[in-house]
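Following this line, the structures themselves.
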Structure 1
Amino acid sequence: MEDALFAFEHVGLSKAGAALLVDVDGTVPDDGVTTIVGPSGAGKSMLLRLCNRLECPTAGTVRFRSDDIAGVDPQRLRRRVGMVFQQPTPFPGTVRDNLLVAEPEISDVDATAALERADLTPEFLDRPARELSAGEAQRVCLARTLATRPEVLLMDEPTSSVDPRSRHALEAMTTALARDGVPVLWVTHDHTQARRVADHVLVLVAGQVEFSGPVQDAEPYFDEG
């Protein structure tokens, strides 16, 4: 589909002889928040990692806005398709240093803007990144990703290690980004969270797509989990 954010064409992924994804076929809409849900071991994170070439398919094709990503430079792709991981990964140094790793020429104005989009005040710039709470550190990781002005945001269970206040803040920030035109692909095992944040849902079971469509049509699959 020309209007798809990502298209998966008979995608397979195997490691050490084990099939992690099997003939995945489908698309992710180029708007809003799409959640990937399914039981543990279904291949959710692996599918997400295919979208910015942290993993490469062993069969089939992954397309980003119609382009086969196998032909796109990985570093260039990862600036366009940013990712926030399950565990906060702040680098040594200050929060400012973390933003400079992502965008070496970032100005104080742009650094402050990135922090504000992640619900952090400018005072965080000079704080040691590794002395922050888990929730603050995850928001720094979000700000670091946003510093490169990505076209798309991938979120791999980003709230699993943070407190409830930070979880709701991250949900609000991410849905606001989607409203502002940055589509989000979000892996979660939490069906209640999926109901809160999703516009679209992709259900994976045993490495295969079982459902793909609007969140309001996904209730039978949520009930199963």
Structure 2
Amino acid sequence: MRLVTCQQGSKEWIAARVGVCTASMFRTARSRKKGSSERTEAALDYAFRLAVEILSGEALDDNFETWAMRRGHELEPDARIAHQADIGVYVQPVGMVLSDDGRFGASADGWIGDDGGAEYKCLVSPAELRTTLIGHDLAKYMDQVQGNLWLSGRRYWDFGIYCPAMKAIGKDFFRWRIQRDEEYIEAMVADLLEFDSLVQDNVAELRKLAA
């Protein structure tokens, strides 16, 4: 594991992600067409994007930030404070966690002691809030959470939803503690390594264009 200490959204953070398959995109990288072993167009596009970034050393979208992304970065300190109040333990801010080879990474939102970590989502979509808060369906985020656990080597991860609008009911932070799942991680890593081979194939094909 390699740790890059930086603030999320900063130039250093953007630079640390260049050409790196990040945990927030693991689900996309692993996605397959329905009923097929063939990767989705989204996965193929992501593999190509990473290849271009590896060759250029620059992010293709270094100035691109959606409103939701900006909101998440702005609310993260508040989410961390709410988390600390919930568990009664200090949550240490973190930057980027990278695999030893630098091909995979995760923007960990915090460390909890020596064994835990944190991921915060500041959701505004009614559909996402409903499925998580009412349905307790976290499947959409499991690759990201287990990806963080894989890269960090930690034992558990607190997945938190911070929703300031819910202060109206006296509770704006909701948390699930997710344990490390070795079987899940093993299958995920095998799939990600296959995806990385696709990235490297794209790098080779692009190099041929300049030969």
Structure 3
Amino acid sequence: MNSFTLKMIAIITMLIDHTAHVLIPPDEPIYYVMRAIGRLAFPIFCFLIVEGLFHTRNVNKYMLRLGIFALISEIPFDLAIKGEPFYEYYQSVYFTLLIGLAVIYGLHKIKIHFPSNLPVSIILQLIVILAGCILAILLKTDYNAMGVILILAFYLFREKKLFLILSVLFVTIVIGGRFEGIASFSLIFILLYNGLRGPKVKYLFYAFYPVHLLCLYLIATFL
């Protein structure tokens, strides 16, 4: 399963989730079914963020793209999820992914610059991780610190499948709770990843997030 296929699974399950959130009343049985399906999306996005770090030719441009689309997406996100154009108490998942990417890139650079000084390296890495988690909490990003920790798990155990599975189960079930635990089923798709990119449609996936949120908001408004 290549990167393109994983992205398609992630955006389809995300669309199902957001459709339920915006258009379907919570007292409808289908609401929780659709929200449960949507739990699969976020871990896949976290996994792809980590793979992006290792495959991109320019990490700074990668982070810049995420930052730009985080800003572009904020009004559509606030409109769709909260019903108002500016809602300061809840930020989109783009910010969580951006913070997570910054954290693992920071760890990557620390390992390069302090290869032989293990105590300093560990202390600096812990500071970066803690700073990322605190920032996600302060900004009130979607999935907040849990999202950053999940990205960290995919980074730290990228080559250790058993530890990766255990860490994802821990983050989604123990930290996230019973409902978020459904997200652990995303491992079925993630573990089938073959390392290939697939069709190159980079900006389609970046743009889909704000566009689908805006469309859902407009549908909800005019229904």
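Among the shown structures 1, 2, 3, from which was the value 27, 18, 14 of Cα extents along the principal axes in Å, for residues 97-136 alone calculated?
Label of the source structure: 1.
Given a value of 13.4 for Kirkwood radius over Cα pairs in Å, for residues 57-112 alone, calculated from one of 1, 2, 3, which structure does it belong to?
Numbers: 1: 13.9; 2: 13.4; 3: 12.3.
Only one of 1, 2, 3 returns 13.4 for Kirkwood radius over Cα pairs in Å, for residues 57-112 alone, namely 2.
Name the one structure among 1, 2, 3 that distance in nm of label points 7 Å out along Cα→Cβ at positions 33 and 185 of 1.2 was derived from.
Source structure for this number: 3.
Which structure, out of 1, 2, 3, was helix-only ellipticity at 222 nm (-39500 (n - 2.57) for each DSSP H run of 4 or more, over all residues; to 500) calculated from, if the result is -24000?
Source structure for this number: 3.
Every number here is computed from the coordinates shown, using simple stated rules; none is lab data. Here the structure is a predicted model, which means the values were calculated and not measured. Cβ atoms are built from the backbone, for glycine too; each structure is taken alone.
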